[in-house]
Structure formats: C-alpha cells, structure tokens
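Heads up, there are several structures right after this.
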Structure P
Amino acid sequence: MNGQPVWLASVSMRDSEGRIIPTGRWSSRQREKAERLIERLLAPVGDQSREVAFRMNVTLCRHRGLTDHEEANLPSAFHAFRANDTAGASIELLWAEGVTGEAIQPCEHPSREPIAGTDDPDLWLPVPCEACGPCRARERARCAT
C-alpha cells in the first residue's frame with residue numbers, strides 16, 4: 001500500500017486427508033467462510049477504508065492499512081528495516097477499497113514454480129515477470145520506501 005505498513009490476514013483450507021485445497025477449487029460456501037474469518041480477525045485493527053483482498057493459490061488474503069495511531073506506535077527499528085521479500089505474489093485481485101494503482105494488480109505474465117511436496121497442478125507459486133506494468137509499479141513502490 002504505497003510502502004505503508006499493513007495488517008495481513010490469510011486463510012487456507014485442507015481436505016479430510018490434510019491436503020491443501022487450492023483456492024481456485026473452493027466452493028462458494030468455503031470462500032464465504034474464509035471471508036468471514038478474515039473479517040473477524042481484522043475487526044479490531046487497522047483502517048477499514050484502505051483494504052485489498054486477493055487470492056493466492058494456497059490462501060485467500062486481505063491487506064488492511066494501519067491506522068495513523070498504529071503506525072505512530074511502531075518502534076523506530078520497524079521503520080529502519082527495509083523490506084526485501086514478500087510472502088509471494090497474488091494471482092487474482094478480488095477487490096480494493098481506498099487503494100488504487102497498478103501495484104495492487106497481479107503480474108500479467110508470471111511463470112509457475114511448483115510447490116514442493118505436491119503434484120497438484122493448481123498449487124504453484126507465481127514468479128513475477130518483473131517487466132509488466134504491475135511488476136514495475138511494485139518495484140517503484142519498493143524502491144520509494
């Protein structure tokens with residue numbers, strides 16, 4: 001979110017045998033349950049007017065911007081640390097509130113890195129191309145912080 005700190009909530013689901021269920025195969029009931037859980041987890045924190053909901057292959061996620069008060073109370077060491085990695089790239093932007101721009105969009109041409117330990121064709125990590133508009137926008141935002 002333009003280099004500002006966020007709260008992150010994410011939910012994954014497993015089948016009765018303990019295997020990850022890819023988000024692309026969740027039923028509407030599973031998706032609604034995950035969205036309700038995320039809302040409940042984030043209810044007491046952050047600025048609800050700045051949120052981004054997105055899907056990865058393993059998790060349904062939401063970023064919520066910190067409030068001014070929350071950010072002001074972060075230790076100075078937090079601000080001195082330069083982020084150098086993320087938990088992975090999204091594959092689908094579901095919705096955004098109060099946040100705009102290409103940086104929130106998924107990579108337009110990701111390559112697929114299989115997730116170790118699974119042969120499920122729907123479980124892969126998107127490797128950003130670093131050349132499309134959204135990838136360049138994320139790099140600009142990262143360098144600006």
Structure Q
Amino acid sequence: MNICYLDSVMSNLPLENKGSLITIAGTNTCLGYLMAFKDRGVFDATHGKVDITPEDAAKHNAILDSASIKGLDETCQVGQGGVFYYNRHKNSVNTWLGTLISDKVQISPGGKVITFLRNGCQYRGLLRKNDDSFTFKRIS
C-alpha cells in the first residue's frame with residue numbers, strides 16, 4: 001500500500017475523547033488506526049495529520065484493535081465484514097497491530113481467495129497483489 005501525506009497540512013478536525021477511542025466531535029465516527037512518526041506527527045489514513053500525541057495514538061489504536069475483535073466475535077452477522085491483514089510468513093490473519101485473529105487459514109490455489117475460521121464462524125475475502133490488507137465477509 002502506498003500512502004502519501006502532506007506534512008504541512010494539519011487536519012483541523014475537532015476531536016474528542018483524547019486518551020481513549022478518539023472520535024470526531026459531533027459525529028458517531030472514530031478515527032482509524034493512527035501512525036505516529038517521530039519528527040512528523042500523528043497521521044490518520046483518511047484525514048491526514050491530526051493533532052494528537054503519540055501516547056494518545058497508541059491508546060486509541062489499542063482500544064480500536066480490541067473493539068474490532070469484539071465486534072467480530074459478538075456482532076458480525078453473515079454478510080457483514082471488515083478489514084484485516086494476511087501474514088504470509090505465518091499463514092495467519094491479524095489486526096493492523098498484529099493481534100492474531102486466526103491461524104486456521106486457507107488460500108485458494110490461485111492465491112486470490114482467503115478463507116479463515118474464528119470461533120466456529122467462517123469468513124472469506126480477496127487478496128490483492130502487493131497488499132497485506134484485505135476486505136472480508138462472514139459467510140457462515
């Protein structure tokens with residue numbers, strides 16, 4: 001995945017819940033995973049540079065990671081899904097932070113379809129060349 005950011009552009013989003021799951025003020029939307037760069041600041045893939053400390057970003061990421069897993073386990077219905085990451089070296093599905101989702105993974109002979117199991121549920125997605133992330137849906 002190739003992501004470019006303009007260092008000089010700071011998102012002027014009004015943010016709430018710093019030190020927890022950071023949300024955009026007045027909405028029911030949280031930021032995605034945040035990347036902190038030592039000399040450049042903290043970035044959100046959708047909104048660019050945001051005014052958040054690296055410590056708040058780390059807390060946010062940990063809570064978002066946990067919430068993604070909880071949502072998968074407790075509320076994901078057939079036809080619903082999300083985004084996870086395929087670790088080719090370990091043949092596993094993980095969150096962006098590397099938390100194991102499943103090591104019960106099958107890849108189609110052509111290498112494009114990924115199927116994984118978690119807690120008795122089956123999920124399927126499509127792998128893209130040169131990209132570890134993939135979208136998936138619950139299929140049973």
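Just checking, which of P, Q has the largest value of mean count of other Cβ atoms within 10 Å over residues 58-65?
Of structures P, Q, the maximum of mean count of other Cβ atoms within 10 Å over residues 58-65 occurs in P.
For which of the structures P, Q does the calculation of Cα extents along the principal axes in Å return 44, 37, 26?
Working through the options, I get structure P.
If helix-only ellipticity at 222 nm (-39500 (n - 2.57) for each DSSP H run of 4 or more, over all residues; to 500) computes to -7500, which of P, Q did it come from?
Label of the source structure: P.
One of P, Q was used to calculate Cα extents along the principal axes in Å, for residues 42-89 alone, giving 34, 27, 13; which?
Computed on structure P.
Figure out for me which of the structures P, Q the number 0.45 belongs to, where FRET efficiency 1/(1 + (r/R0)^6) of positions 74 and 114 (r between Cβ atoms, R0 = 35 Å, to 0.05) was derived from the coordinates.
P
Can you say which of P, Q returns 17 when relative contact order in percent (Cα under 8 Å, 6 or more apart) is computed?
Going label by label, the one that fits is Q.
A value of 0.15 was computed for FRET efficiency 1/(1 + (r/R0)^6) of positions 26 and 98 (r between Cβ atoms, R0 = 25 Å, to 0.05); which of P, Q is the source structure?
This figure was derived from Q.
Each value in this text was obtained by applying a stated rule to the coordinates, not by laboratory testing. None of these values were measured; they are calculated from a predicted model. Cβ atoms are built from the backbone, for glycine too; each structure is taken alone.
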